[in-house]
Structure P
Amino acid sequence: MEKNLLVLLKEKRVFEPPKKLVQEANVTKWMKKKKIKNYEDLLKKAKDSEWFWKEAAKEIVSWKKPYKKVLEWKNHYAKWFVGAKYNIVFDALEKHKNKKKIAYIWEGEPEGEIKKISYKELNVQVNKLANALKKLGIKKGDRIGIYLPMIPELPVAMLACAKLGAVHSVVFSGFSANAFEERINDEQANLVITCDSFYRKGKTIPLKKQTDEALLEAPSVKNCIVIKRTGEEVPWNKKMDLWWHEITEKESSNCKTEILDANDPLFILYTSGTTGKPKGIIHAHGGYAVGTGITLKWVFDLKEKDIWWCAADVGWITGHSYIVYAPLILGATSVMYEGAPNFPEPDRWWEIVDRHKVSVLYTSPTAIRMFMHFGDEWLEKHSLKSLRLLGSVGEPINPEAWIWYHEKIGKGKCPIMDTWWQTETGSHCITPLPITPLKPGSATKPFPGIQADVYDKKGKPITNAGGELVLLNPWPGMLQGIYKNPEKYQKTYWEMYPEVYLAGDVARKDKDGYFWVQGRDSDVLKVAGHRIGNSEIESALVSHACVAEAAVIGKPDEIKGEKIAAYVILRKGTEVSDELKKELAKHVGKEIGKLARPSEIWFVDDLPKTRSGKIMRRIIKAKVLGQDTGNISTLSNPEAVEELLDAK
């Protein structure tokens, strides 16, 4: 019988939320209206999930025709707000269409390139493109492949598709031509949108050239719309290619928004595909609008005067939900940045925060650890005094990075909203609110209206032991299936525990009901009969003053089954030595126990990562064991794979 995952990392610190923040929080004001006394009462009351989501919808959306039923749940598929007529564009754009308020503050990577786009201007741009798309025959249900960097035309393109009822599918601009081709062929895209090239770390990336490569074997695509970003010359196919500025220039600034069913598809977003064929995750207009809108309003407490910066890429679900749709639904001002976080210097982000007076910042643990690696001197050049709230997304954040983020970026006054969710969930599922006491490294408790638990392999709830993270009830932002693959949908999420959503992450729940996500289920070590989470060992390593990042894998061992091998990036200025290896192994033993001490420690300059910043342990393991690494074109730094063999 397989044992439960061991819990080795002990974190006992608790950070209470500032009283003023609690008093003025959006969720506090809502609770007062509903006569709900405190956070725990809110979670208890919201266990009546249909009541809760009905109330949440009132805060976020305006239906064109009211729904007849809150939820229809059948064979693991959820339909929310059944019978409602709706289009997410009504709330994301039309209700703000005459406002002079800034929707996006955009910075290009070249310094000094800044644009401010009002809601009124955004509405005009969306309508012009939507009218141009209609003339090209685009209609409800058509699929549009979007292959763009972080430029303002990206949300414009998404909104124009949504306005017509077309289904957009954004592919991250860092992906290869092959990755784009695979996705547009799977969805049988009718049209694609790209740009000539864009800036990244001082160079230009030829995106139109890559698009052309993808289109060589994509027969369903009839047209390619091209944005002039850098002005570089590009190959041109007169039968297919169209300049964005030319087709939109003379179009009307008015365009009727298609009235849809609330459960009509809004977009398909493909998972990265580093472990097999990408899955096309489907999200719909109505439930997704409610889920993303209420979570942003409550978790990050956005107010009228806030400047919000979700420092992700729109090519990922974080960008879809919290750069495009939710901020626009709330009428917020968002920052968008095109380039690398460390270009031309490692303090580019902090320049942006100060320049635009960013008040709420949402980023990944990978980014935080990267800035830790650069050193505090880059932060000391900037005040960061405009910040009032911070957030973390994308992977579990280790306590050391959490504390550094809190003290160095937040100056000890900004609570960290450590959010757990997925492409499939659409919006935050386990997350603090500004009224939640925080434990470094824990995503705290489920968002109101969502119930979660940790199960052992037999499907029994467990506490203070690692197991499978599950969600127990449907929620509005959840996926509406995998595109053209219902069998995979059932097998992936519902086969292991019938009627309970399997997240694919291992986690533990402590005695206070706080959740500690430990990473993907596939990233579990089996050492001498014990199951150990990689992330706990990595957290222990990163808590050492010399370590910036770490990845831990298991290597075959005749006696133990697996031995622990750690690949470590040191902080700048640290010298490599065998003494340091011994010191790090001893440090891990002290932090979480001798069982978790690495048998091998290797020093590297970089680790293979996805474009969203996740370290790819699977690829590290395959490379160092001499196995096939599979497709590495979707990595942000494929060169790091070969460099693993030069580890010291």
Structure Q
Amino acid sequence: MKSKVLIAASLLISWALQAQETAPQARDVNPDSLINRFCLDLNLMGGTQFQSITMASTTNGYHNSLNANISAPTYTMGTHFGADMQAGFFLGQKRNWGIGAGLMFLSQSGTLTIDQYQIEYQSVDFKNDIFRQVISAQGAVKENISTTSLQVPVVAKYRHQLNQHWGIAADLGVLASMLFRTHYSTSSAFNYEAIYQYNTSGKAVYDASSVPDVAKDWMITQSEYNKTDPQNGAASHFATLAAQGYNVGLGKGPRYTSGDVSYKKPVFGLVFKPTVTYKVTPGFYLDLGVNYLLQQTANNATNYNMVGKVGAYTTMVLGEKNMWQHTLGANVGARFYFNRRQDRDGDGVVDRNDKCPDLAGLRQFDGCPDTDHDGITDNVDSCPREFGLIQFNGCPDSDGDGVPDKADRCPKQAGVATLLGCPDADGDGIPDIDDHCPLAAGPLQFAGCPDTDGDGIPDFEDNCPNIPGVKEYHGCPVPEQPVPQQPTKQKEVTIIETKSPQTATGNVKDLYEVGAPILFDVNSFEIKESSMATLTLAVEELKNEKTAHIRVDAYTDGTGSDELNNALSVKRADAVKHRLVKMGADPTRITAKGHGKKDPVAPNNTAEGREKNRRTILSMEHR
């Protein structure tokens, strides 16, 4: 379509030029022939606009999508305003036909709306478990769209004086975009729900039925929660699960409610602008008319996901496969006529003496410009917009290291030519810009960082930089293996709370510790084989006692920051809960929580004490 528009405009302009040059000369004086050939048009415009949109697939991007109910977007409330500056030149004796080009700025705004948005699809959670994601919009999804563009019109121009003051004029041609950018903003909100199904082995699988099995599936949905617990708010339940890492939430808006979309491919269009003119002076005319613009943009999008994770949002603009934009409005402006035949660039140097007759320049440079004022004219200046030096053909050397900025990787820091102008503070042959340790010499294999103990692990990754170690223990030596604890052979529990607190209903609530604590290696949340007896005992107790619930409390030793230990304890608690679910435990009867380095059971100043503190306790309670 774009090539057809360009061909049509070229044929129109060629026909206009040929018709003007071959037209027979009139014997009587034509009033249009008394008007100067050169003109400058300035116009303001405003009006309405509407769009015809073809969207990419909104479901193919979702894996194994189900129950999709997504309506096509509509565009409403379209308005535009802008300004146009254009230079023209009229040909032939009559000077009715001419050509013109210039710049046009447009600001266009409107609203994109999707009335319905609901999708279910297969996804993977933070534990790499398969589940069924359900996303639905709370009401219509709306985006306020504002597009700014800078266009270059190339047109065939026509003018004709009807009498001494009044006349008509028209422009018809093509538009080529130099800048086309869309800004969007939205206040839409979505519900993120999840459905889990587990097979007989305790492995999470995808429930691909159109209606999920409520009796077997773990339904993290608002409707199911309200059925089982209508008194409590579903939002707090969803917030608890979201804090554990599940992709759920109610009424969640985008993390970023606004953004910009730029079009890498050029945007082409058509412009038609008929006007009525009024002559104020021989060189000044007023214009009043209408304008119509047709523009096409194409993102070539194939699949389109508007939402995914909680807070993630992709504007509808990126889902547009093709868009036709129609703009209709009124314009008011002025036309100035001038004709400096001997100095067409207006720099005070006549054309016959001007070495740059089409570029305004300086007299001392024979009419050629020196934009950056470095004494080197633009026609021989390799960097005409930057003040530079003669030895670098007019290009600058900001840091004075003898490497011009255009070839300098570090133009603001003095360096050496062998490193493309970048410094090397530690002298290891790796420029500071690429050196992860610019003040400590190191080999290239470690990106310039040292390996003090020579164990093949750079210091910034080595927890024991002065003692040779192994990668599995982050550069530290292999620790001595603790003596594994003997698993409990019989189904016994240890009472850790002798006083049974009264619940809200008056029933006694007992809390028991199941088996031995589950111990972990340093910075690890991998469950050891020696802890399987405790896990098996907990699963059997949970299956035999229908009122039983398991509480998983994870702790760390005292080394490291609070932030690191808090995150590590959560991972340990989740790992134990995940293993229990895989062994057949009901996930709704398990509560997991990480406590960081709180409540140590042994001193942290010895290896034996720290080993005891890296623990996870399983407790059983009856509700």
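Here the criterion is distance in nm of label points 7 Å out along Cα→Cβ at positions 323 and 379, and among P, Q the highest value is seen for Q. Given a value of -4000 for helix-only ellipticity at 222 nm (-39500 (n - 2.57) for each DSSP H run of 4 or more, over all residues; to 500), calculated from one of P, Q, which structure does it belong to? Of the structures listed, the value fits Q. Among the shown structures P, Q, from which was the value -0.26, -1.27, -1.43 of log10 I(q)/I(0) by the Debye sum over Cα atoms at q = 0.06, 0.13, 0.14 Å⁻¹, for residues 179-562 alone calculated? Answer for the origin of the read-out: P. P, Q: which one has distance in nm of label points 7 Å out along Cα→Cβ at positions 163 and 211, as calculated, at 8.1? Comparing all candidates, it corresponds to Q. From which structure (P, Q) was log10 I(q)/I(0) by the Debye sum over Cα atoms at q = 0.05, 0.09, 0.12 Å⁻¹ calculated, if the value obtained is -0.21, -0.73, -1.38? This figure was derived from P. Going by relative contact order in percent (Cα under 8 Å, 6 or more apart), which of structures P, Q comes out largest? Greatest value across P, Q: structure P.
So mean count of other Cβ atoms within 10 Å over residues 131-138, computed for just one structure, reads 17.9; which one of P, Q is that? The partial results should precede the final answer.
Details: P: 17.9; Q: 21.4.
It must be structure P, since only it matches.
Rule-based calculations on the coordinates, nothing more; no lab input. Just so you know, these numbers come straight off a predicted model, no measurement behind them. Cβ atoms are built from the backbone, for glycine too; each structure is taken alone.
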